[in-house]
Structure formats: C-alpha cells, structure tokens
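Some structures to go through are shown next.
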Structure P
Amino acid sequence: MDPSKVDIPPLKDLTIDNITENVIAINSNNPDPRFKYILERLVVHLHDFARETRLSTQEWMAGIQFLTKTGQICTDVRQEFILLSDILGLSLLVDSIDHPKPPNSTEGTVLGPFHTHEAEVLSHGDLMSHDENGDPLLVLCTVRDVQGRPIEGVKIDIWETDSSGKYDVQHPDRDGPDGRCILKSDAEGVFWFKAIVPVPYPIPHDGPVGQLLKKLGRHPMRPSHMHFMFEKEGFDHLITALYLKNDPYETSDAVFGVKNSLIVELSKVSADQAAKYGVKEGSALMTYDFVLVTEQGSADLRAQNSRKALEKLGRRVKIVKGLPVPDVD
C-alpha cells in the first residue's frame, strides 16, 4: 500500500494517554459503520482494561499463550473457544442481547460446544437415545406463537448426553449419531419422542478452559438438561434447554445456562399415556409448551433495548440492519 495514496493520520510520540485515540483514528477509514463501531469499542475497552489493571508484559504473554492453547485444542467436534465464551458468561450475554424475548415467550440459553449437524430426522414417537443404561423418558411438547396458536412445521433440533454424561461425539469408537435428532411439529404444534432422563455432567476440563476453572476454584459441572433448537421462517431462531428441577448443580451451572422458566419437574407416565404413546406406565415424563417470537417482534425488541441501553451510557445511536451504529447526523 502506497501511504501517499491513502488518508492515514500521522502516528508519532504515542503514549499511555494518547495510544487509544490514535488506534481509533487509523481504523476510522473502515467503510462499514457497524464494523468500525465494534472495533472502536473493542480498542477502547481493551486499552482501558490494560490501564486499569496496569497489565504487565508477563501477564499479557500468559494471556496470549492461553488463547493460543485454546485454539490449538479445537477440533471439528470440540470447540474450546465456545467453551471459554460459555464459562465467562459471554455466550449467554450475547444470546440475551441478540435474541430478546417478551415475557410470554420461551427464554433462550447457551448452545454449548456439542451441537452437530449429524442428527437424523425422526418421526414422532421414535427413540432418540439407544443407551440401554439410561432411564427411559417420554417427552411431550408443543410449540406455539405468543398468541397461543400452534405452529406447524417447525424444525426442532434436539440433543442430550448418554447416561454416562457424554455426548456421542465424545466417544472415539462411535459409529454414528446418537442422543440427538430432528423433528417437525405437527398441525397442532405437537412433537414427541422417546429419550433418556438427562444426567449432570462435566464440561471438558482437560484443556485450557478446565485449567482456568481450577485456578478460579470453580467446578466444571453442568446440571441435567436437554437441548432444543427451533427454526422456522418468520420466527426468531430459538436456542434453549430444559433443566431438571432440584439438580445438585441447578444453581451453579459452569456455563450460567439455567433460568427459572426453563426448569422442569419430571412426572410419571399415566396408564392412558402409556397406552397412547407405547411406553411403560410409571416411566419418566417431560412436558413443556414452547412459545416462539416472530422474527420482526424480536428485531423490534432488540432495537428498542439497544437504544435504551446505549442512551444510559450517553451514546446516540441509530439502528442499521437491526444493529446500533453511532448517530453522527
């Protein structure tokens, strides 16, 4: 790049006090207002972090080495950076900002690092988990809009661990997907399937994230839960999970995923249900009514929340493509 042909501000005599404004200035030619805003705030907060903590070179190098190791351990079936985002609470924060929910709809939670695209499409009533050591579970659910109307044809991606607390991808000798499936809601918004009762389990803690948790005096456990992801054109993408009531880790989830509205108490299959759904009477039963928000409803709420939050910080913004950028007009 020929410096005479681009408008680059002069950068000289940089100090602790003026480095931030100079980095922002040289990044200011970025034509994308949203990207420019993100980079500006990233630089400001990173620099303020270094100044507030009086960060040492040794500490910063330790941080770089930690992030390097985090990247090196990632594979197609293990995403250590998602795990890091999860245990720092960032995953939940970003989901809550990007997919706000009105009070009468189902809340979202973390995706986790073990979702795959290998799940088989099953029919209602099919068996999702083939783990013979797990306790049988019948899952009966509905999916509706905020007006209570059933939504037909919603793609529902579901996954859980086996009875040992491991996902299928954590078994090196696996011969295909298990403990995961894809269903479609019927005309009444109903979907149902057979699974096993979820169990608590540790997130992978043999890598950099596990070492960080140990250094922080935190455990790596997640409470018993089952993941659900809902997709249908016109509706906001929902990533959520159902958590079992009174799990020992209900109030100390390593990735901060538990919300009161997502805690369920298992009941028992009645004689009528056993006959109707072809399962054993008295076996475990999970029920839940999921409520989806329209894509436009979520976008409007996100824009409204963004304006309010940034006004509190003294920032004037406008919404462009659903995201805030500085309002310089």
Structure Q
Amino acid sequence: MRTNTRKLRTATACAAALGLLALSGCTAAETGRSSVVGGTKTVRLTVPSWVGAQANTAVAAYLLEEELGYTVRTQQMGEVLAWDALSRGNIDGILEDWGHPEEEKRYVDTKKTVVRGGDLGVTGHIGWFVPKYYADKHPDVTDWRNLNKYAEDFRTAESGGKGELLEGSPDYVTNDDAIIKNLKLDLKTTYAGSEASQITAMQKYAEAKKPFLTYWWTPQWLNAEIDMVEVKLPEYEEGCDAVPEKTACGYPKTPLQKFFNADFAKNGGEAAEFLKNFRWTTEQQNEVALMIADEKMAPEAAAEKWVEANESTWKAWMPEK
C-alpha cells in the first residue's frame, strides 16, 4: 500500500521555529547506535511538523523524563530523513508514521536496522473537505462528480478562474494535481505554505461563513472547531495510486505506526518498553494538540496537564517492575 501522502519531498533536517520541548537542533550522534544502548539515559525522538505528532512526542517525553528519569532530546526533521536517522541510530523512535513502504522495506525487511513498534492507536485519513455550513446548503457537493457545478463558489484570486483546492505545505506529497486532471475537475491547487497558514486561512473562511474546499486530514484538532464534511472521491483500492500521475482515486485510511531503531528496541531498557506500550486514542491526541495549537500552551505544559488528568491511561504504558 502506498500511503505516504504526508511524506516530505524535501528532507528538512531542523526547524527551530516550533520551539518544541528542548528542541536539540541537528546534534544527533553519528555513532549509528542508540544513546540508551551505551548506558546513558538519553532518548532521541523525531518531531514531525504537524501538531498531532507533536502531541505524541510531548507526552512521551514528559513521562520519560518525569516518571522514568530519562533525558529526552527532540528533533524536527522531514519524514524520509527521519527514517535514515532512525536506521543509523541518530534517533531512537518515530511515534507517528503515516506509511513509508519503500523505507519500511529497505530498513525493516532488508537491512533490519529498524523494527516495527506497533500501532499508535490512531487511524489517519487524508481527503478533500468542505465546511458543514456549506454542505448543509449544497448536500450534493460531497460527491466529487458535482464539484464542477460548485467550482465557481471556491474561486479565489490565487486560483486563476478555477475553483481553489486549498493545500498546506508544498513539501507534503499529495496526488491532488493528478486527481484534478484525471477526473477533469475545474479546480486548481493553491498552497498556504504550512499547516499553520492553512489553518489560519480555514479559520478566516469559517468566521465569514465563506465556502472553501481543502485538502485535509483526520485526526486534527481543528476539526473540533470547524465542522467539516468530506467530499467522496473515487474509493481507494490497493494500487490505485501506484503511478502518481495516473491517480484518480481518494486516499486510504491509515492506522498510524511507531518505528524504533533496532538496537534501541532490543537494548533500550525501560524507555524502549515504555514507547512500545505508548498507545492512545484519536480523542486523547486531539486533546493535547488542541492545547498546543489553539490554547497556545507550550507542548511540555500541555503534556503535564494531560498527564495529571489521565493517570489511569498512562500508568498502563509504564514498564513492569
């Protein structure tokens, strides 16, 4: 299954602007082995650019430090680069992977430098969405066959006379241009530049009750603020997106996965056991993500607040004594 619809085309190593936890910059060791394996109690985790994944790392890091006595170093990096770093032991874990079959085959199945860490407990899905207030007025807009009928409503100054399909970062791999072309839709993709800019644009549209069509995903904290309805694209089937430029189908549902450096998984002690046990729900992830993104709490503060209120959940993740 090719589900790497959030994979970064460019492998951006570090971006300190997020200010997440103790973001360590590009300082991962070049030893090729986990730092925990050598006896030091340091765990390195990657931080993807979207806020749901930031919530995973924030809670895991808080518990590793406060309950298990580890030092946690975090790095923001592109998803493909994170797989390479994981294989070398420069980071110990990826807590939210949306599907990278090529990297999984190379590092897990062939090189065996990376191991599967199990389900995160959250199922991801990417699609095209309109706000519910618009779908309530035009119920048939939720069928892709009717999008040309409503394309004029989605026009913007940036979409060149066509209906706008609002995208986030141009670094995310999507099949949307191919889908538009192959389904003969009167639409044009335009890029906000980042997830944060896309959210700002969506909030402005929603505040003014204006129609918009956007590439979007679940889980995402904004879905609790703006009621969204998915536009049904042709149903995803295995292999329908194997040739990107020929894609004429929607996106799959993806159970999000964890992956660990193989040495860390074997010899990482309580940290490895804890991260293998780490599993929560979409609702729990969204609760923390909402605190970070909407309430503007520092990730560490949001994690602390969630941990204090959910002891019965995270106690089950703790290593057996």
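Could you tell me which structure in P, Q was used to calculate P(r) over Cα pairs in 20 Å bins from 0, in percent as 32, 55, 13, 0?
On the way: P: 25, 51, 21, 3, 0; Q: 32, 55, 13, 0.
Clearly, the read-out refers to Q.
Have a look at P, Q and say which one yields 27 for relative contact order in percent (Cα under 8 Å, 6 or more apart), as calculated.
Among P, Q, the structure yielding 27 for relative contact order in percent (Cα under 8 Å, 6 or more apart) is Q.
Looking at distance in nm of label points 7 Å out along Cα→Cβ at positions 56 and 304, point out which structure of P, Q has the largest value.
If we compare distance in nm of label points 7 Å out along Cα→Cβ at positions 56 and 304 over P, Q, the biggest value is for P.
Just so you know, all these numbers are worked out from the coordinates, no wet-lab data involved. What you see is a predicted model; the values in this text were computed from it and never measured. Cβ atoms are built from the backbone, for glycine too; each structure is taken alone.
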